[in-house]
1. Please compute relative contact order in percent (Cα under 8 Å, 6 or more apart) for structures P, Q, R and give me the label with the greatest value.
2. Given that P(r) over Cα pairs in 20 Å bins from 0, in percent, derived from a single structure, equals 20, 35, 24, 10, 8, 2, 0, which label among P, Q, R identifies that structure?
3. Using FRET efficiency 1/(1 + (r/R0)^6) of positions 90 and 226 (r between Cβ atoms, R0 = 35 Å, to 0.05), single out the structure from P, Q, R with the greatest value.
Structure P
């Protein structure tokens with residue numbers, strides 16, 4: 001009888017060289033907390049708990065408490081049971097893109113309970129992950145009163161920090177949306193580039209899983225669905241083999257590639273995956289075309305959303321008129337109203353009673369024009 005008990009005991013222990021065993025050995029004084037989490041979680045949730053502990057960052061192994069991990073895991077499995085799509089999510093995606101409590105190096109706040117209570121009623125009636133994502137992206141930020149702003153405290157704010165401040169970067173907004181998606185068992189992950197190939201800045205957005213990965217801008221719900229956004233053109237120029245111009249997806253599962261964080265470029269703590277090939281699909285653009293980007297500022301120097309008209313008259317051809325709306329302060333800093341125009345052509349940019357005449361550039365792919373409205 002004693003032999004059988006000993007056999008049962010040792011059969012539940014991880015092998016000495018397993019990722020889980022290594023994680024426990026590196027936990028230092030926090031090992032007891034991790035072992036408690038493994039011991040107290042229900043049998044059906046134990047594989048998920050083992051995945052979290054085996055793959056979590058070194059700092060988390062030494063600091064996260066059992067209660068935090070148990071609550072997070074319990075709610076993730078509950079959402080899987082209670083959503084129409086939950087059981088159809090492959091286990092490896094559930095482990096890596098639903099179960100984890102963090103995306104990058106944001107503060108480890110216990111967000112899941114609050115987001116579960118808020119978001120599950122919001123997606124009531126949704127039948128697919130895509131429906132749920134679109135519902136959340138369209139309504140959540142208004143409910144939370146969180147918007148994009150360069151005046152946010154830090155770029156990698158947790159959802160709780162962004163909710164307290166009411167402001168967030170593209171990364172902060174993406175963390176909020178990805179947390180919400182995970183709370184309702186939609187696999188979600190952060191995606192971004194350290195620097196656009198045109199060197200106009202970095203960006204972060206969200207990918208969600210519905211029979212494949214699809215992208216969306218956080219707080220930028222498109223009425224036409226997923227895989228649309230102002231950054232599609234910039235992303236199409238990404239360069240897979242150039243570290244700073246490639247596009248990466250964050251991962252919780254440890255691997256050889258890391259996710260670049262522009263606020264901590266030396267850090268390799270967050271695993272990643274190079275997903276450039278899915279975005280860098282070149283569109284045929286005539287060689288004699290330049291993209292005119294328009295920015296409109298109010299008298300106070302802040303970006304404003306205004307109707308813009310661009311009129312051009314190529315030699316020997318009828319005048320063409322293009323209309324659009326400039327981006328306000330709630331849009332990403334790198335989001336411009338853009339028009340594809342012939343090179344070396346005289347154009348008139350009109351905003352209300354304000355006009356600006358110029359000639360489109362003879363070289364280069366992009367040209368920026370800025371109009372500042374007078375004080376009322």
Structure Q
């Protein structure tokens with residue numbers, strides 16, 4: 001099997017480009033032969049002749065010096081290298097921009113597959129591609145240059161903007177509104193009923209109709225098998241530029257602010273409001289009806305139980321300020337030793353108390369005070385007593 005995979009012919013994913021042309025398109029200066037042909041891209045550890053690489057961390061400089069790559073993107077202050085280079089203030093960002101220029105992902109040509117089912121009242125824009133087995137419902141509007149891969153189901157009265165990319169097995173429920181340049185990965189479900197139930201007098205769960213909708217603004221990306229529930233009454237809102245990873249659950253009436261990033265396996269309960277430019281690690285859980293301020297950083301596996309102010313950095317479950325959480329986490333391996341020491345001290349205190357009780361029951365001295373208690377009197381009083389006794 002390994003041999004079969006190794007011997008498979010490589011698919012042409014990259015558009016060949018010369019060093020000079022790529023540098024011009026990136027707005028960068030270059031050093032080396034201007035006609036150097038770049039035919040691919042790779043990391044420093046896997047690069048081969050013809051590849052473009054980048055150096056973002058100087059600790060990998062040795063790898064770059066030995067690399068067979070065709071060219072590299074490096075910082076401005078990087079010393080001369082034995083291969084052609086382009087110099088950039090942010091090599092990683094420039095490398096990503098180069099990928100956008102060179103990479104050629106698969107895109108089906110415009111057209112409607114004969115097995116697609118499209119309602120006569122649907123409006124399909126120019127240069128749209130609709131794949132095999134798709135179902136497009138009544139009064140759906142699909143913008144120009146949008147690509148819909150096979151087996152997508154779009155319910156009635158959905159609006160999809162221009163240049164969207166909707167992958168296979170996506171389901172978009174009725175009344176959903178999707179902006180421009182939205183990417184939805186395979187298996188995502190947009191606009192399913194929110195989880196709303198009310199128990200009646202007999203203790204049986206009664207479904208609450210979910211009559212709202214989902215609104216997704218421009219430039220949003222939604223990961224595979226992510227679910228975004230429709231609102232109970234109003235709108236579940238995913239604002240411009242939000243990036244959502246795979247396997248994320250967003251409940252009804254949630255609002256997510258612009259440019260927020262949400263990693264995989266996160267769950268956001270109903271009616272929670274999230275500000276802009278928030279970053280959530282994987283497996284974060286947010287309770288319902290709370291507010292997360294702008295630019296909050298939430299570490300992976302955090303359980304957020306109450307509202308969080310703007311700019312906070314939190315971790316743990318229930319959540320703490322991230323510095324407090326780190327201090328607490330460091331102490332966890334020491335808890336067993338601390339408990340042993342506490343129990344040892346507890347036994348010692350008990351022994352001392354028993355000894356003290358025994359001493360207190362001893363015979364009084366000539367002043368009528370038990371000798372041990374007299375011995376335990378404060379030092380200044382004992383000194384006074386000694387002076388008095390001498391006189």
Structure R
């Protein structure tokens with residue numbers, strides 16, 4: 001194994017130990033008390049979500065299978081919207097194309113799709129899917145360029161650079177088309193701020209918070225005030241008990257360590273020459289997050305994150321986390337929380353707000369590539385406003 005690969009694997013292992021550990025050398029909180037569970041429906045919905053859901057297919061047209069799970073779309077709050085979308089599509093075009101939707105939970109979606117491709121029994125359309133999902137199935141995607149040309153598909157609404165962005169095949173094949181983007185912001189729970197008597201975070205990029213720069217260090221200050229134990233002591237109190245926390249100030253939920261660090265500054269684990277590297281700004285971000293979990297206690301560790309107290313991972317949606325930096329696709333999952341969005345704080349004078357982007361692809365092994373293209377062109381054309389609404393995206 002090369003030194004570059006070993007270095008990169010070592011860095012990833014360190015990150016896993018920093019943020020995923022519940023034992024070993026890192027202090028682990030006890031499982032929160034039963035009396036502090038969130039509203040039952042939050043945890044119940046998370047636990048009851050089936051690993052695979054199939055919808056549609058009750059029509060006479062050519063069946064086109066749509067696979068969801070590599071990106072957005074698997075949360076229970078999204079499934080009803082997806083079902084309504086399929087019903088609307090099939091109501092309009094079911095005599096020509098019968099759209100069948102397979103929803104697989106993200107935790108297993110990659111393995112399920114690999115198995116389906118290997119067996120030859122694969123879906124036609126896959127999405128929403130980002131760069132990671134496309135790269136995970138390199139060589140499996142159909143080149144859309146011939147279909148775009150043959151159907152005179154109008155690309156004039158797209159920025160030419162966005163078209164090039166999805167020319168990701170080994171030889172520059174067009175394996176996707178621009179669909180939507182998901183800006184990020186700092187979501188905050190208004191009720192928790194009100195209870196603490198704190199001003200809301202600034203809504204304008206670069207604005208101050210109560211006369212002081214809005215930085216990640218300032219966020220940490222107020223996050224500690226918003227972190228409360230079962231006796232009502234916040235994390236600034238000498239009587240605060242970190243093993244009995246019932247409310248947290250901050251959690252960057254549903255993203256990996258790389259994504260968490262990117263809010264502090266852009267970077268990559270690989271430099272221009274292909275060497276494994278650790279950006280300096282990410283080192284600082286990882287230290288900040290480590291301290292937030294294990295020293296300052298305003299960010300939940302894995303024991304808390306996976307508990308019923310914090311809705312088994314949907315921490316902000318539990319109503320017991322005051323702030324999370326997250327993308328607009330999260331509009332699916334915070335029902336019942338009185339939330340608003342604010343500016344991402346700065347770090348060392350710079351503001352970095354991440355952007356997610358999704359596309360749809362067609363698999364090379366599709367049994368009906370012509371029908372799949374016809375359906376996809378309708379999904380990204382006539383039905384694009386409906387699809388964007390389903391996923392909380394921006395066009």
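Where a number appears in this text, it was derived from the coordinates with a stated rule and is not lab data. In this text the structure is predicted, and so the values were computed from the model without any measurement. Cβ atoms are built from the backbone, for glycine too; each structure is taken alone.
1. Numbers: P: 11; Q: 5; R: 26.
Of structures P, Q, R, the maximum of relative contact order in percent (Cα under 8 Å, 6 or more apart) occurs in R.
2. Working: P: 26, 50, 20, 4, 0; Q: 20, 35, 24, 10, 8, 2, 0; R: 25, 54, 21, 0.
That value comes from structure Q.
3. On the way: P: 1.00; Q: 0.75; R: 0.15.
Comparing P, Q, R by FRET efficiency 1/(1 + (r/R0)^6) of positions 90 and 226 (r between Cβ atoms, R0 = 35 Å, to 0.05), the maximum is at P.
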